[in-house]
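K.L.:
Multiple structures follow.
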Structure 1
Amino acid sequence: MARSLADLANRLEKRARSIDEGFNQASVKAAITILSDLVFVTPVDTSKTLSNWQVSLNVPVDATIDAHFPGEKGSSRRASADAAIRAAKSVLASKKPGDTIYISNVTPNIARLNDGYSGQAPAGFVERAVLLGRREVRNAKIKV
C-alpha cells in the first residue's frame with residue numbers, strides 16, 4: 001500500500017513504463033513475424049526484391065539496396081532472407097516505446113508481385129504477412 005502520494009505516483013509511473021515496454025516488445029515481435037513471412041514468400045530470382053524488405057524506425061526507407069546475396073532463379077533466397085532478418089533485428093534492437101516501425105520495400109516491381117504477377121506467391125502476400133503480425137500482437141501476453 002502506498003504510504004504517500006509520491007510513493008503512489010512512483011509506483012504508477014513504474015507500472016506505466018512496464019506496460020510501455022511490454023507493448024514495445026510485442027511490436028518488435030510482430031515486426032519480425034511480418035518481415036520473416038515476407039522474405040520467405042516474396043518471389044525470388046536475383047534476391048534484389050527480397051533483400052529490399054527493410055525495417056526502419058520513425059522514418060520509412062526511400063532507397064533500394066543491392067541484393068544481400070545475388071543469385072539466379074532463387075538460388076540465394078535463404079542467404080538473402082537470413083541477412084534481411086538479421087538487418088531488421090539489428091534495427092529493432094534500438095526500438096524504444098513510442099518509436100514507429102516501418103517495413104518497406106521500394107523496389108519498382110513489389111506492387112506487381114503482390115498483385116500475383118509471379119506464380120511463386122499468391123496475390124496479397126503482403127497483406128497476409130500483416131495479418132500474421134496483427135495476430136502476433138493480439139496474442140501477446142503483456143503483464144499489467
Structure 2
Amino acid sequence: MRSPEYVVRLKPKQQSSLDRIVRQGKHPARVINRARILLMCHQGIRRNQIAAALALSAVAVSNICRRFQTEGLAVVHDKPRPGRPPKIFGKVEAKLVAIACSTPPEGKVRWTMRMLADEMVALELVDSITHKAVWERLKKTTLSRGSRNRGV
C-alpha cells in the first residue's frame with residue numbers, strides 16, 4: 001500500500017526562511033536536509049527523487065512532509081529531547097573551570113576529575129556529582145588541563 005502524498009505549499013516568507021537555512025550552512029545537517037526536503041516538495045519534485053538526491057529513504061521524506069502539515073516550519077528543527085538537565089551550567093561551570101585552572105592542592109601535581117568533583121561538593125556548588133559528569137562538562141570547554149601555562 002502506498003503512503004499518501006502530502007502536498008507542501010510554502011508561503012513566500014516560509015520559503016525565504018528555508019532558503020536562508022540552506023544557504024547559511026550554520027545549522028546541523030539534519031536541519032538543512034529537512035529544509036531542503038520542504039523546498040523540493042514545494043517545487044513539485046517527487047518523494048523518491050528527493051530521497052535519492054539527499055541520500056535518505058522515501059519514508060523519511062514522507063514523514064517530514066506529513067509533519068509539516070501539523071507542525072509547520074517547526075518540523076525543520078529538533079524537538080527537545082527528554083533527559084535530566086545538566087547539574088553544571090552557567091556560574092557553576094565557570095567556578096569549575098576556575099578551580100581546574102587554579103593551583104592544585106598541596107602535594108598534587110594537577111587536579112584530577114575526582115578531586116574536582118569532591119571540591120565542588122565541599123564548596124557546596126552542587127549536592128553531589130560524579131567525576132564523569134565533571135569530565136564531560138570540562139570536555140565541552142577549551143580548557144587544556146595538561147598545559148603548564150595556567151593563564152596567570
Structure 3
Amino acid sequence: MFSPKLLQDFFQFCYVTPDLDAALALYRDRFDVPEFYIELYPTATRTAFAWVGETMIELKQPGDDKWGWLYQDALPEAGLRLHHLAYRVRDAQRWSEVVAGLAAHEIATIPVPTPPEVGLEVLYADTRPQLGHYIEYIWIKSGFPDYFRFVPRAPGLDLHG
C-alpha cells in the first residue's frame with residue numbers, strides 16, 4: 001500500500017502537449033491565466049510555469065533531447081495530458097524519508113541531475129501503474145534562491161486578504 005506520507009505538500013501539476021503555444025492560449029483565453037514564465041532549457045524541450053493561487057501549472061512540450069523520452073510516453077496527438085503531480089520537499093530529513101518510502105514500496109524512481117549551483121534535487125516516482133501518471137518530488141535546498149521565483153501569479157486570487 002502506498003503511504004499517504006508520500007503525498008504531502010502538493011504544489012504543482014504538469015501537462016504535456018505537442019503544441020505549447022496552443023496550450024498557453026488555452027490557459028490565457030479559457031482560464032484567465034495571462035502570463036507564464038517560459039523556460040528554454042539548453043535542449044529542444046519547452047516548459048512554461050504559472051501560479052494559480054497556491055498551485056503551480058507546468059506545461060511542457062517535450063523535444064528530441066536527453067530528457068524528451070520521459071515526457072514523450074504521455075504526449076497526446078493534440079491537446080494536453082497529465083504527466084505528473086509534484087510535491088515539494090522542505091528539508092534533507094524529509095527528502096531521505098521520501099526516498100526511503102519509495103524504495104520500501106518498490107516504486108521505481110528516476111533521479112533528474114541538476115547542477116549543484118541550482119541547489120535543487122528532483123526525482124520522479126513511476127506511479128503510472130497505480131495512478132496513471134508520475135509523481136515528482138522537488139527539494140529546493142536551504143540557502144539557495146527559490147527556483148520558481150520568476151513564475152508569475154494569475155490575477156484575481158487574494159489568498160491572504
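Values quoted throughout were computed directly from the atomic coordinates according to the rules given, and no laboratory measurement underlies them. Model, not experiment: these values are computed from the prediction.
K.L.:
For which of the structures 1, 2, 3 does the calculation of Cα extents along the principal axes in Å return 70, 30, 27? If you can, show how the numbers build up before the last one.
P.N.:
Numbers: 1: 68, 25, 23; 2: 70, 30, 27; 3: 44, 41, 33.
Among 1, 2, 3, the structure yielding 70, 30, 27 for Cα extents along the principal axes in Å is 2.
K.L.:
Kindly point out which one of 1, 2, 3 the value 33 was derived from, the read-out being relative contact order in percent (Cα under 8 Å, 6 or more apart).
P.N.:
1
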